[in-house]
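**Q** The data blocks that follow each hold one structure.
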Structure 1
């Protein structure tokens, strides 16, 4: 039985980008990996498949608390599917749902947590969820927020952006790597190199550089444009939007900036996200 390596983030924070990098890195690809094959390398903790395998009756007939009790069993099934460490995508906060852990620590090898400036995150989240920017700002500040069960996914529990960040980063651990989205953009060799070292693949600089190039935003965006991306919500125009930092400076109003900072100042301060003019 393997153990689970969580690729964790709040939605629209770079999770797909990191998973693409890992696929290219670990498979030593000579050409960019197909974005629609990422799930063959990194599992999804919210995929219905794992829950259906351990459920004794149709999932639609179960109450939320009964679904919650299936999660540890589903994660045991994931761990049993491979002999080594298994990358697993998660957008859930690190906590409980109906008094059941959303992540089974006994099965955990470690975690890569990707964090993004919420001022930019809301600009990506709005079109992703087909809501306004003001609604996205409200969304990331709403306690207990998440998603409902769908045809291919189980419910996810995000909580507020601040609580999500704090839940994953409050306790330091050698098995936890926290990576800022902005550092992946501005310092790719250093930031992606840290990820490569965590998974035991940091000794080959040529492979590292190639994996970074093969998972660049331009490559991912071009693939989506040519062949589509299975993870894109049906009502979203595109999954890969802009992939830049500091967009908020031209896209958000001062009032919107103040709202985000007011709701999330503590965690934004921890990670250097409060602009000097708003300190």
Structure 2
């Protein structure tokens, strides 16, 4: 069965999905996007993703009115047409097409792209895995709170991590841990959970938002506070969160081993991170 995508108001076969050579999303990364997880054919955190997408559109002054009800129907149709049990829906909106120049014209017609991808998530189980991460300088632009497709620094860091046999690259700015290339970073020290404050240095992750709510509901010790590289490698626990990674333990940072309570052999070491993993609403 051919893979089906949604492009500019039409469902088309993947091989027939084409965009204009002068689309600003292609030439300038003048576009925003969301990656929405699908688990057991259920769309996860849909409202949060659409809300953030609207914020990104506003910040870049891309004129596109999102009809949440219609988008949800498109999501469901894509899941059905592509037989997605577990995976992601990629949703990108570009500013549109015009002759190449930096200054964009008013009232361009945005390009709308949605497609699915099957994915196996790292879920808590007997085979639950922790991963290695490396550190890398944070060389991204200053508005990391906008979810744009301008991801070249992330790509460079991710490929460096891959060459080192690591799952993720944790980004460092002025000795402070900001986030990772496609996830937010958390540490636990003395039963207190820490993550970077919500500002323009990080993307306000959707899974991050959900976990903050769980932490509040469970009355766990929590500080939304910056932490250093030294505090990272000396943490009792490290984990990362994103729509693609959900909640993933990090058991090594560079050459330093980190504790992993849910990994085989350590199941007795239950603590706040485990509670988050168990209670994530999926």
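**Q** Give the label, chosen from 1, 2, of the structure having the highest value of Rg/Rh (Cα atoms, Kirkwood Rh).
**A** Answer by largest value of Rg/Rh (Cα atoms, Kirkwood Rh): 2.
**Q** Right, something else. Name the one structure among 1, 2 that distance in nm of label points 7 Å out along Cα→Cβ at positions 122 and 154 of 1.7 was derived from.
**A** On the way: 1: 3.2; 2: 1.7.
Structure 2 accounts for this read-out.
**Q** Using the calculated result 0.70 for FRET efficiency 1/(1 + (r/R0)^6) of positions 10 and 58 (r between Cβ atoms, R0 = 30 Å, to 0.05), pick out the matching structure from 1, 2.
**A** Going through each structure in turn, the value belongs to 2.
**Q** Comparing relative contact order in percent (Cα under 8 Å, 6 or more apart) across 1, 2, which is largest?
**A** Answer by largest value of relative contact order in percent (Cα under 8 Å, 6 or more apart): 1.
**Q** Given structures 1, 2, which gives the highest value for FRET efficiency 1/(1 + (r/R0)^6) of positions 130 and 146 (r between Cβ atoms, R0 = 25 Å, to 0.05)? Spell out each step's value before the answer.
**A** Values: 1: 0.90; 2: 0.20.
Looking at the calculated values, the largest one is 1.
**Q** Looking at structures 1, 2, which one was helix-only ellipticity at 222 nm (-39500 (n - 2.57) for each DSSP H run of 4 or more, over all residues; to 500) calculated from, given that it came out as -13000?
**A** Numbers: 1: -13000; 2: -7500.
Only structure 1 yields this read-out.
**Q** When FRET efficiency 1/(1 + (r/R0)^6) of positions 18 and 186 (r between Cβ atoms, R0 = 35 Å, to 0.05) is compared over structures 1, 2, which one is greatest?
**A** Largest value of FRET efficiency 1/(1 + (r/R0)^6) of positions 18 and 186 (r between Cβ atoms, R0 = 35 Å, to 0.05): 1.
Read-outs throughout are calculated quantities, based only on the coordinates presented, and are distinct from any laboratory measurement. Quantities reported herein were computed from a predicted structural model and do not represent experimental measurements. Cβ atoms are built from the backbone, for glycine too; each structure is taken alone.
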